Structure I
Amino acid sequence: MDKKTVHFLMALSLVAFGHVASAKAADDVVERQVDHRSDTRSWFPEIYRNPAMQWNRYRYSLNRLSAAYTNSRATLPQQLECGDKAAVVGGDIDAFLRKKKVSLWGTAHYTNGKAHHIRYNETTDFDLLYPYVMADTIGGGVSRKETYDFMGGFAYHKDKWTVGVEGRYTARLEYRTVDPRPKNLTGYLQVKTGMGWSGLFNGTYEGGLSVGFRRYKQTNTLEFYNETSRPAVYHLTGLGMDYYRFRGSYTSTYYKGLGWDATMELRPVAPRNGVYASLSYRSLSIENIISDLNELPLTKLELRHQGFETGYLHKGQTCTWGVRMTESYSERRGIENIFGSAQDNIYPQIASGRQYQENRWNLSGALLCQYRPSGTAVYDFSLSQHYRHIRKTYAEPWRKMASSAQASALSLKGMWRMKRWLLQTSAHLDYTWNSRCSMILNGNANESMMAPVYHRHAFYGNNRYDAGLRAEVNYAVNRHYSVFVASGWDYAHYMKTEHNSLLHLSLGMEF
């Protein structure tokens, strides 16, 4: 993203948030904070993928400005491709404005940080693009990362109809100043529109539909200043395989992708009790092209995701409870193109075939409860059980990795209001057990690229747990403004002896 675009988006966000800041809710800032922090507002998150459903998500307007610092360290990372240490500073603006029949919301997010010892990966957005990433055997060092993220939307309600629109643009810059020197720039645009109609079942339920469009791009280049010692560059294709024919010195690639998504929703007309349900589908196709070879289309990645969420919510004066079931299925298909002999450095494409495939299936159930013993205290409790299955295959030579696990999660949260003070604390514990992982590796192994495969096999095959604590203190300077400080700590233990810790600190104001 060029500087003019960044400046335009920042100016646009400041104008938008300036209008948001001028709005004042009927209740004071602490009351608005309690409304937005209530877990009942997020028990069914999939509903709000439709921007029309955001119209009455909260009763009051609330805006948040914050600056944050995050530091994480691992004895051995959960993914070698993501590094073992990171330090990030950033700033956030988060706003929600509700006025009669119109709601506006938006975020502006910037981070700048360093990541250490990224290995077997020289491509940004690894979780989106794998297995088709560029890699070498050196990696490591310190990588600098910047992220710009802007999102905004609005919803308009009239009679029984609601319409909404939401857009988001994310740009990332990642580079390193020692060999090997990646310089990557990404852009991800997402736009969606939705509608809702509250005339179902004699006006007791609201149904919704939404559709969206997404476009992704990345330029991924790798340079070496040391002319006497240059390692081989690999274009990975999954489970330790790489495109052997183009192994070597082709270090300039780019990605381009197009996709769409659609959702359906059903929920009670507020503030009724009842059933919530949502169904979503997302699709994204991304091509990987080698610029060094006259825009050679090397591979194509096809991503599909289907999600379903349903449950029941009962709201009471002192106790609100709910049950929720979620299911998701994701598919990742990799297609490799085959080329004939080159003529004038142009490789004619003669065939293509599907080689890599990954399937992920998750099923979970949750029990949710909120208790309000008085007007000054709120307690939230949730307990959930998950089943997760992952299957990765490579067609020729045949390779397979399959894993399954059970996961149990417990979450506790409390809020206490004391005149101008609002204290929030939360804790969670996730335990993954009955973990199993099997692997078949046929064909000649490229041992220089097998370390991440063995690492994931060990990670999936062992039980693990994650625990976290969070605390936030808010002080209302007057009826309309408050200041806050917050801290969070997470600890993960995996692979029998490895662990990772993360510290998050932030401060800011809400109005």
Structure II
Amino acid sequence: MRFPALLIACAIIGHVCAQRGIIANIDMGNQQNDRLEVELIVPPFDADQVVFAFPRIVPGIYGAMDHGRLAGAIGAFDPNGEPIPIQRLDVNRWRIPEARELHRLTYSVDDGWEEFDIRFSLGNFRSSEGTTRPEAVLLNHNTVIGFFEGYEQLPYTIQLQKPATLHAATSLPRTKESAEAITFQAHNYRHLVDNPMLVAAPDTAHIQLKDITVLVACHSTTGKAIAHDVANEIRPLLGDQRAYLGGTLPVKEYTFLIYHHPSNVEGSTMGDGLEHAASTVVLLCMPLDPQMIAHSVYGIASHEFFHTILPLGVHSEEIEYYDFNMPRMSRHLWLYEGMTEYFAIHMPVKQGRQTVEEFLGVLKGKIEHMRRFPDDIALTDLSGQAMERQDQYYNFYLKGTLFCLGLDMALRERSQGKYGVVELVLDLQRIYGPGKPFKDEELFATIERLTGPDIGTFLQRYLNEAGMLPLEEWLGKAGIALDGEGTPTILARPTREQDRLRTWWLGR
């Protein structure tokens, strides 16, 4: 590894240098079989022993990933460069018994996948990992840089060495930069994990609107530039989202990191995304068709950008005080994923980008897929068991979304169209803003205070109890019939009340 100058500086400055937190050195030019070599310079620890770990799971992911499985050849060294003992405890954790002597860790990490392609055997959540190639690296820091248990609040300095021909895109703040080296700063480990990075040949576009600055950074393994086409799709998306949310976007700066690989299975495409507070990772496997890529980005980016409100803006204590290895699951995935997905499918029709018939086609797909899942568990109970019930997790994007549809219609009906789920979520955001998480068991009571006892009963009946959703009844109130196959159609002669509710709900 090429870090002699840094080691000499730290040896001279000693304790003062270490007190700044953890320094992570990554050299893209030192790849061996798609593995990155990593060096951590650590501050003095005030404990006899310490545990070094990689996350089992990260925010936005609701299944065990065990990122420590990618790490190997871990060595621990004292200030004189002498090795000290280190013992692996499990797939994600290593115990260092002589913590007061620890000065430096070295290890290598494999990439999570070679290419993003149509291989379901690789499992879900590939957007939480990354790939390492000489021409491009997608860095999800949770797979590359570990943390010390009990010291997650230490700041991190990331010193990246890279070829001068490559560009590093991230929302992580930069403190120093040259053609071949960049220094980034993270407030703590959570902040580090929340800011992924794409290092690749420059393919970027900037979007400047009146209230937000957006960087679109792309890498296609075809070598073709796609950022301009993608940005042309994201620009109107942001305008639609601003209008949908009442005229204001939730963040001022944002980064889209998009990795594209052409599909090798005819007619098959795949997309994956993972939200962060100031960025989104989007993975695409599909033909090099600018229109297809842009359309796919619109759908994925819409969902992920809405996550800046849910759960990043409004969330429970389980998310605020996140444990990377022993997380407690919130009971409100219906809100974090179901409501977010509802926003993503409702916004296009509400903003006039989609016809009512096209929207009903989207609903048909949701209904058909939902009916493949059992109705024997309440959504709140399923949420609390999300890690153990991965076979049911996708239902939050189906039943969870359709529940939010019913809630939106109920709120619109009782308020004469003036108050729906968007207004409810914005009210929750005003109550539970940054640093003010809600208690899981108190959310329903808060919603009832904002709306009314009938909505409290609605939440209890359709979230806390198992069973089918009365979609035929809900849609019927808006003049939409639902046949036995789950196909919704507009009634030929709806009543005035049905027309009015549909207008309040869909805007037409």
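Given a computed value of 44, 40, 39 for Cα extents along the principal axes in Å, for residues 194-369 alone, which structure among I, II does it belong to?
Values: I: 74, 30, 28; II: 44, 40, 39.
Computed on structure II.
A value of 3.5 was derived for distance in nm of label points 7 Å out along Cα→Cβ at positions 114 and 450; which structure in I, II was it taken from? List each step's numbers first, then the result.
Numbers: I: 3.5; II: 4.8.
Label of the source structure: I.
I, II: which one has helix-only ellipticity at 222 nm (-39500 (n - 2.57) for each DSSP H run of 4 or more, over all residues; to 500), as calculated, at -2500? Could the numbers behind the result be given before it?
Working: I: -2500; II: -9000.
That value comes from structure I.
Assuming 2.8 is distance in nm of label points 7 Å out along Cα→Cβ at positions 322 and 474 as calculated from a single structure, say which of I, II it is. Don't skip to the answer; put the middle values down first.
Values: I: 1.9; II: 2.8.
Attributed to the structure labelled II.
For Cα Rg over 2.2 N^0.38 Å, for residues 242-297 alone, which structure out of I, II has the highest calculated value?
Details: I: 2.15; II: 1.38.
Looking at the calculated values, the largest one is I.
Computing distance in nm of label points 7 Å out along Cα→Cβ at positions 178 and 250 for each of I, II, which one ends up highest? Walk me through the numbers before you get to the answer.
Values: I: 3.0; II: 4.0.
Checked I, II; max of distance in nm of label points 7 Å out along Cα→Cβ at positions 178 and 250 sits with II.
Out of I, II, which structure matches 42, 25, 25 when semi-axes √(5λ) of the Cα gyration tensor in Å is calculated? Numbers along the way, then the final one.
Values: I: 42, 25, 25; II: 44, 25, 20.
Computing semi-axes √(5λ) of the Cα gyration tensor in Å on every structure in I, II gives 42, 25, 25 only for I.
Every number in this text was worked out from the coordinates using simple rules, so none of it is lab data. What you see is a predicted model; the values in this text were computed from it and never measured. Cβ atoms are built from the backbone, for glycine too; each structure is taken alone.
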